[in-house]
Structure P
Amino acid sequence: MWYYDTGNDVHSVALSSDGSYFAASTETGIHFFSRSNLTPIWKSVSTERIWRVAISSDGSYIVARSSNKNLYLFSKSSETPLWNFSSDYDLNSIEISSDGSYIVMGSGYNIYLFSKLNATPLWKYLSTERISRVAISSDGSYIAAVDNNNFYLFSKSSNVTLWNYTTNRRMWGLAISANGMYIAVGDFNNILYLFNKTSSIPMWYRKFDSSEFILSVAISSDGSYIAVGSSDNNLYLFKKNSSMPVWNYTAEWAFNSVSISSDGSYIAASSSTFFASIAIQTPPPPVGEVYIFNKNYSKPIWNYNIGHFISSVAISTDGMYIVVGSHNGKVYLFEYSQ
């Protein structure tokens with residue numbers, strides 16, 4: 001286990017596919033690391049809070065969203081942005097395609113698609129509701145987004161929806177398989193939906209305790225496995241062919257962040273009082289624990305108590321490396337020997 005103290009709350013982390021590069025967003029900027037030299041390659045110091053980072057598969061490109069409604073694209077070689085885009089609205093969600101060619105952003109009621117080449121959007125879609133989450137397939141061919149009541153699917157070639165699905169519940173968790181074939185969506189009624197890209201009718205859905213919320217969703221590269229973290233303190237694992245969980249694991253606190261290896265063999269998840277600190281009037285003390293699960297077992301094969309809020313976790317393609325961001329200011333890198 002290794003950690004680096006950024007000196008500020010870490011709001012998100014992102015990890016390249018092989019675990020060679022990772023980035024962390026903080027109150028005062030971005031820290032970019034190489035696994036081979038565990039001091040930052042660079043720091044992008046900012047007067048803005050950086051809420052979220054995402055990284056391309058090989059670590060060549062890093063995208064970030066700030067509290068001042070700005071989107072930034074960086075290369076791994078420099079802390080100076082390649083470009084930035086200023087929005088009229090808060091940036092709610094960002095993602096980057098695996099090859100770094102395309103960036104999707106949710107801002108206010110708008111969905112934007114960008115090429116890495118410049119800050120001029122390829123297209124924009126205006127929704128009737130505030131965009132909660134966006135996702136993009138590995139090559140950028142498919143873009144998914146959710147708002148307070150709707151799930152949308154687009155192709156990169158047009159801002160005309162391929163189709164959409166409407167509920168009367170706020171959509172929140174969202175993940176798309178690498179080839180764009182399968183999309184998992186979670187809502188604030190604790191319902192998980194699985195879609196095939198060819199139809200707006202769910203393949204299946206699963207309803208949990210309706211007084212709780214789905215907080216995080218992750219899907220394996222081929223869509224075979226879906227991991228779900230809920231405020232009901234459970235982590236669920238599904239196979240794509242059934243709405244019955246393969247297993248679930250109950251922790252003391254909500255599972256606010258999940259990540260899954262490429263083939264679905266390993267799941268990294270954080271159980272933290274982070275959600276409770278926002279959701280209830282008298283928040284509990286800051287607590288956070290990170291877990292690794294094997295898809296074949298409902299009990300963790302490894303866990304580590306961070307001792308503070310955990311904002312996000314990410315796992316490498318092979319499940320060997322896990323990066324964790326915490327509000328204790330630290331970025332953690334764990335190597336799991338399988």
Structure Q
Amino acid sequence: MARPHRIEFPGAFYHVYARGNNKQKIFQDTQDYTVYLDRIERYYNRYHFILYAYAFMSNHVHLAIETGEIPLSKIMQGIQQSYAQYVKKKYRTVGRLFQGPYGATLYEKEESALNLVRYIHRNPIEAQMVENSKHYPWCSHSAYLDLSVCTFLDKKFILEKFPYDEAKAIRIFNKFVLEGPQILEQLNFDDAKDRQIVGNKRFVEGVKIKIKNSSFSSEFDKNNDFLIPRKKTLFEILKIVSKQTKVSADSILSKSRLRTITKPRRIFAFISAKYAGYGTVEIATYLKLDASSISSMIHKTEHEVLQNPLLAKMIEKIIHIIKARPRK
């Protein structure tokens with residue numbers, strides 16, 4: 001199978017991941033982890049990309065990177081090859097260290113950066129290595145909390161998502177990583193790993209324009225499915241939300257401003273945009289509202305789920321139903 005074309009242009013924001021060949025360990029001791037981080041710093045100084053997060057597990061790595069004038073392929077080639085050479089020399093091994101080329105999925109930064117960083121920082125927790133990622137030394141979470149120093153890590157963009165002074169923003173960010181509902185990841189980053197790009201149609205079309213105007217030798221693979229597939233139509237999502245909230249579909253589609261109706265309407269808009277990949281204009285047209293109202297609904301729900309565990313649980317349940325494969 002031919003390797004898909006890389007989608008590359010200045011300012012591209014990626015979830016980058018690499019795994020050991022045959023799932024073998026790529027880090028054997030503390031020095032190995034340190035050397036890999038040093039390699040990232042070396043190529044950061046050389047190629048001037050932006051690093052938002054990292055997590056090094058024993059047999060794989062996760063990075064959140066925004067590129068500048070140097071394409072991701074060149075950045076990762078430098079990091080991966082120089083580290084592989086170090087390992088081969090140290091342990092006198094032969095053969096591949098990494099399982100093929102690195103993987104990279106392009107995301108819309110404003111929509112996905114915060115949740116991608118959370119996903120990366122939760123890797124040591126999900127692996128049951130620590131209860132709090134601040135105790136895991138090979139994850140950038142401790143640097144976000146000012147418990148360690150990583151001079152080439154950009155924390156400002158993420159922490160500014162929390163509209164408070166820096167100290168409070170750090171506390172809330174830590175709580176968000178540890179306790180924030182799973183739904184706020186917006187997309188299932190694991191499921192998206194086999195895709196080059198994840199986003200709505202407007203984002204994909206914007207990327208095409210950027211590629212066309214870029215000096216990078218990058219193009220879309222015509223055989224690749226870029227968006228996470230829309231497993232449900234808006235009508236199907238509406239029916240599921242209606243059933244779970246016990247509010248009729250007609251009421252959700254109405255102009256009623258009763259809280260018992262506006263809440264399910266906001267849930268519908270939030271899930272349609274953040275999980276199913278529908279654009280605000282598409283949702284607005286379906287609900288016969290303006291796009292700014294839809295954006296307001298989405299942002300309000302996004303913040304509310306942080307404070308309301310019951311709402312978060314309901315949304316997670318709805319998404320679970322949407323993702324479930326129909327019985328044959």
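FYI, it's all coordinate maths here, none of it is from the lab. Being a predicted model, the structure only gives us computed values, none of them experimental. Cβ atoms are built from the backbone, for glycine too; each structure is taken alone.
Using distance in nm of label points 7 Å out along Cα→Cβ at positions 59 and 291, single out the structure from P, Q with the greatest value.
Q
For Rg/Rh (Cα atoms, Kirkwood Rh), find whichever of P, Q sits highest and give me its label.
Once Rg/Rh (Cα atoms, Kirkwood Rh) is worked out for each structure, Q has the highest.
Of the structures labelled P, Q, one was used to calculate distance in nm of label points 7 Å out along Cα→Cβ at positions 75 and 163, giving 4.1. Name it.
Computed on structure P.
Of the structures P, Q, report the one carrying the highest value of relative contact order in percent (Cα under 8 Å, 6 or more apart).
Once relative contact order in percent (Cα under 8 Å, 6 or more apart) is worked out for each structure, Q has the highest.
Assign the value -15000, calculated as helix-only ellipticity at 222 nm (-39500 (n - 2.57) for each DSSP H run of 4 or more, over all residues; to 500), to the correct structure from P, Q.
Q
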